[in-house]
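Each reported figure results from applying straightforward, stated rules to the coordinates on display, with no laboratory input. A quick note: this is a predicted structure, and the numbers were derived from the prediction, not measured. Cβ atoms are built from the backbone, for glycine too; each structure is taken alone.
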Structure I
Amino acid sequence: MSTTYIADAFPRISARRGQVADLNVDFYRNGELSDPYAIRYVEIYKTSVAPHNLLATVPVVSPDDALYPSPVVQETTSNDTAELAVGKYHLPYAIPDDFPVPDVYFDVWYYYAENPCDPTAGTDPTASTECDIDDAQYESKLLSCCHRFWVYPDEWFCNDGLQTVRFGFEPLDQKFHKPEFRPLEIGLMPLPLYDYNFNLVNPLIPFLEPTISIETQNCELLVDKAPCRIGIRQGSYRSNPWVIQYDLDTSGFLKGTYRYWICLTLPDGTTRISRRFIITIG
């Protein structure tokens, strides 16, 4: 599958019934991106990971197959090269038309970190490396990781214009240290907090287009309306769980204090601008 196919898919935060969702996973070993020996299958659950909530199982071809890891796709290092990006995978999952929505779904990835048939990997020393890795005797060696994605009915929502949608912004990161490369997060809060029109605001969230601008204390613009993404805040935030995320590479900045602000574009073309926030890079 091509990277264009993945790029056209909906992200985890805003999947659509009947459309393709881009279920991305990065695999790490000892803190570094690494390729597992074999991804075997992905299970899709509704609401919670429980046997009665299992909706689908997506098998992955054998690692000996030339098409591996189909239907999973491994990223390339750039659009101009076929070199594979280590540890970075995507499952372009076509969400069936009969999936109940709106709801949260879970994708559980099962994989072998190492070849279970390899005698040096802790199996029987007399075992042969030529074997069926999907044999039941190796199931105990399968590892798994669990992730979430949200599915909505379609790309439509209704607005009668009687209520103005309001958002508040909360800076969650203030101090960075060179040469960090990590997300700068800003909490996104529908207003009035805990008493907003849930049915009006929630369908808008997947369509918000946030950008960030960063300037020096002397008003020298360094980043001009760079695209951001919508994410989920850690912790129990049932009323305002969303954050705006921007991957800040501090290697491109001098040590000092900077101002930044968020521009949020709504589907109707109106915008919401945050106040100026402060970050320090030391």
Structure II
Amino acid sequence: MKLNLEKTRRKVKALRFFIGLNVAALVLAFIISIPVFVAGIIVLTILGLAYYRIKAQYDAAFKEQVVQRELESFLENTEFSPGRTLDESIVRECRLFKRYDAYSGNDYLSAGYKNIRFIQSNIHLQEEYEINATDSEGDIDTEEGYNTVFRGRLTVFDYDAGASEPVYVFDKRMKRVESILQTEFEAFNKTFGITAKDALTAYIVLTPQVIEGIALASDKLKYPMALAFSNGKIYIAIESGDAFEKASTGGASIAEQRARVRREIEAVLDLAETICLKK
């Protein structure tokens, strides 16, 4: 059954508000009356169950009715699979990320754009950690958990960069590197670092047109971004969180969220078009 997304979005937003209000009231109820506090817990449980049920329905419908339709409106031969992710071998071969222990992802997309074919998905990379702590009795407890290494989108295009060795571009918010090449664009130099076998290799790949395209895409997206020109491909990692989930749960209207989905995808595709047409 097709959901009225705008009405459902407002219902999710209202439930989230009342849950917050109920939590605040519970603090006061605990001080005033235990029976009132217990009743508040019951109400909070009911609200919570209703919220997660409706939110799950809304998120699934959002991807089908908004994301998929918007992607199909300007992309060619679109395959969108919310429950699928990129093969982990692609994540390893791009060499844009530091060591990680756990890999997951979703929202796989394969499509074409102005004769440029690409694949992408959200990916989540985590690193396992252990912390030893001494309790009040002097015993050592080991706490295990995971830190996020990267959470965002990885997009891959086929492309011959014309260089025999890989070239990497990192937003300094993601990874600070000693840049092998200083470009004529001061704003780019402040934001990005470049690594390669040597400056000549970097210069072959990163023409002024390509550098300007990277800077423009970064300015549009507002998220940290890294690129690898390697293995006959361009890998573009954007640290944006789970992009489509973030859109669906936001406070913006459906029309505004649809525009956001398109704007973010087009910024990356415009960058790819700039790079692929540079020759």
Structure III
Amino acid sequence: MGILVDANGIMGTTFQVGGTSGAKVKFASSGIDFKNSADSAFVTARALPIQTGASINDLATALDLRGRIAQIGFSFSGGSAPSGGANTGKFGFAHTSGGSYTAGDVVYDDGTTLTKITYPLHITTTTSISGTISMIANGIYSNDAGTWTLKGDGAGSGTGNVQFVELAITNASGNVDSTTSLPDGSRILGVDTVVTTAFDGTAPTVAISANGSSPVTLQATTGNNLKVANQYKTQAITKLTSTGAGVIRAAVTPDSSTVGAATIYVWYVTASNA
């Protein structure tokens, strides 16, 4: 049985724990040192990763540092999260809310459990992610006030080059937004809705828009038919202004559909003279 003493501290500069071979906590002019028994080298100090509500002065662990720019090795829907140990040593991304997870959560699989990263600031993706939050492969994303925003895709300037936004929808989708935001002056060259599995509801629909402060319809519900597997194309060219610029939204009304899947492609270019 140990002895507990009511003491404020010691007069010396070193406090040793673990006997003559134990580690030392040492006062130094620069702060506190954790040293070996010979006071000749530093030793490892371990602590809990940063928790919710932490202050700016809380110490960070190796997990906090790695999680600051996490390379995502797997993604999942919160309602069907993988077990700890299924992706040992990898960071994961919850693309859809469910269970104890919210879309946008970043986790780490330590081999036993999935640990949420409290303050993830940036992530990189190894493969594409599809869900309520969709991401491109090999993208660099920043957490802007809780919203994951694409900051770079490793390519050069897209000015004058045709690009596309891809969204996957199912019968369980509501509003699905892209993480890519189309800038003011973008020209929408067309929209393709490719229905791979027909929706079986009475009148399922999907409308595609540029969801700026004043949303711009790019393909109306009458421009496709979710009940028939086919490719539906809208070729109208639309110039986005500052009020239309924003993410691409696929607004799905499944109308009691129990099955259904489609992929939406929105083709656009940022004009050289935009």
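Matching task: 69, 48, 36 is the computed value of Cα extents along the principal axes in Å. Pick the structure from I, II, III. Numbers along the way, then the final one.
Numbers: I: 69, 48, 36; II: 74, 58, 34; III: 81, 46, 28.
Clearly, the read-out refers to I.
A value of 2.2 was derived for distance in nm of label points 7 Å out along Cα→Cβ at positions 175 and 199; which structure in I, II, III was it taken from? Structure of origin is II.
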